[in-house]
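**Q** I've put the structures underneath this note.
What follows is calculated from the coordinates using simple rules that are stated; it is not laboratory data. Computed from a prediction, not measured in an experiment: that's the story for all the values here. Cβ atoms are built from the backbone, for glycine too; each structure is taken alone.
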Structure 1
Amino acid sequence: MTNRRTAASIAVAVSTAALITSCSTAGHRSASDSSQTKPVANAVSNVDKSTWPHATPTAGLAKGLSLPLEAYMETYQDTVSIDNAERHLETTCMAGYGFKVTFPPAGQTPPPSADDSNMPRRYGITDRAEAAKYGYGLPDAIQHQQGTKMPKLTTAQIEVLTGRTGIRTSPADPAPKKAPSAYQGKQIHKDGCAGWANDQLGTRNMDFSLVSRLDGASLTQSQQTPAVQHVITAWSKCMSGKGYTVDTPYHADEIVTHTDGSPSEAEIKVALADIDCKKSTQLVKTWFTEDVRIQKQQIKTHQSELNTLRTRRTTAVSAAQKALNG
């Protein structure tokens, strides 16, 4: 969630690939099905939110923990609200050109954590009940997502939606050319309906990379502090006492081979030992404390930039809710 992605970028990527290959995968809805898709604004309430990540962990050693920089991050809930509003506005805009294109609601493929901090696994796995079932893997609901069904778009629809004649399907592809200035006599918006939707919500060029960089830096720096180095050594010694030779929690999942969906008994034993050693050495509490200390200093240094970003985010979320409810 470092950089905002519009529905258009996802939809066009999917539809362009389908146009090139002239086939449709199981996860993509064909154009003939689009009339059966409910408008985003009305379908949002039908999305299953039971697998959405919580703002803060609700179980395990990281339960209730939240880092200072998380106040400036775009949460998954924010992402869904803004993406749904973008899709709704894009659909409305496309209708103005005579196209009936409906994008499915966002929120159908939730990530493991609510934001870039990845608190549930920031210091390695922390949920013993989850580890007892999945080892180092993710829960089934996250592991086996079906993906979002996007409509297939024609070349003309892509041009009106993006303001370009196509998109890059790989980094090696040349940049797509600018689309004609108008479609059937009607001016195409800058960057198409997707760009217009961004402008309505104030999300054009909204970028959270600063927060992500600071968050990554605090994790790296905190790991090098004497307090964390000491507790990692204690954790490693604890693991050795259980028969496992490993230097840091980030390497614990390499002790045995992991198989998605069917962790071995050996993997589960390692995972449980990992968490038990974290608990006995207070690794998570110690590391979190150092992480917090560093992030507080980072915020002081970058307070103005972070405040500006947070204001843009809250304004965009408010605009998104208004667009969907209006």
Structure 2
Amino acid sequence: MKKYIVSAICIASLCVGVANAQEWPNRSIRFISPFAPGGSNDIATRVIAEKLSPKLSQAIIVENKPGANIRIASEMIAKAEPDGYNFIMVAAPHTTNPALYGQLPYDTVKDFTPIIQTVRAPLFLMVPANSPIKNVAELLAASAKSPNGLNVSSPGNGTAPHLALELFNNIAKSNLTHIPYKGDAPAVTDILGERVDAGVHPIISPLPHIKNGKIRVLAVFGSTRSPLLPDVPSLGELGYPNTEVYTWFGLVGPAKLPVKIVDRLNKDINEILAQPEIKQRFADMGMETVGGTPEQFSKYVRDDIAKWRALVAKRNIKPD
């Protein structure tokens, strides 16, 4: 009799477990933005959460956990239970931090489940409108004539624009000098004031000044032109291949997240990103929607980590 009772309990427990898995989500879900409120990552996270919530019939709570170049928030999710209720909208530092900081309190590949790359912001090479430099060839020629190279701004050490500049220097064999700022806004202010010779930035902060003719854009990083500024040539078409660099965001969860949860989130978010109004909303923020499969996002993460490890080691890049 005891054997039958135990068997019945086991079967009941199994049924409860299956029911719980089928019922996901049965409570609110947490999305972490690893940046301060009001920034592009925070806004992108909230846009996705707002549209995803009715699809899942659950509230999605967005929490901001900024600090340490997203390492604080990333560690929280790496150590969370893989139950489908805790996620983070990671950004480009997700793949650059392993190269820049060495030992991290988590493994960027093993401790996360990639779900979907959501959006990306192309990076542009720009100069003040009053600059005599009209194209990339003239920029490199002017820098070569300067003992210390021309000064080029970025939003900070270790950021995607900083690494993009180092990548371009490596490919073009140029001597452009990196000048780090604390964010895009003060850097763009100094481009306008002609206190730096050029800058590498996403489009959102300089866009009003590009439209009113106070900043001239020379090129977009990558092999193809950006629909955000279709008249601007790509570095690839100018003869500088392998210059793809983006500021990007993507949703990940803890390792060992159930496949059914990953597939459901991927499907729903792909549908959201395909909506014309969402595409336009992100375009207005200087971003392009990406989407794709978890496998594609996973490959992007692995390839990006390898790329930045090689470049950081070769050029001895320091995060601070």
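**Q** If helix-only ellipticity at 222 nm (-39500 (n - 2.57) for each DSSP H run of 4 or more, over all residues; to 500) comes out at -13500 when worked out from the coordinates, which of 1, 2 was used?
**A** The read-out was computed on structure 2.
**Q** Quick one: Kirkwood radius over Cα pairs in Å came out at 22.0 when computed from one of 1, 2, so which one is it?
**A** It traces back to 1.
**Q** Out of 1, 2, which one gives 0.55 for FRET efficiency 1/(1 + (r/R0)^6) of positions 65 and 289 (r between Cβ atoms, R0 = 25 Å, to 0.05) as computed from the coordinates?
**A** 2
**Q** Can you spot which of 1, 2 the value 1.00 was calculated from, given it is FRET efficiency 1/(1 + (r/R0)^6) of positions 81 and 193 (r between Cβ atoms, R0 = 35 Å, to 0.05)?
**A** Structure of origin is 1.
**Q** Taking mean count of other Cβ atoms within 10 Å over residues 89-96 as the quantity of interest, name the structure among 1, 2 where it is greatest.
**A** 2
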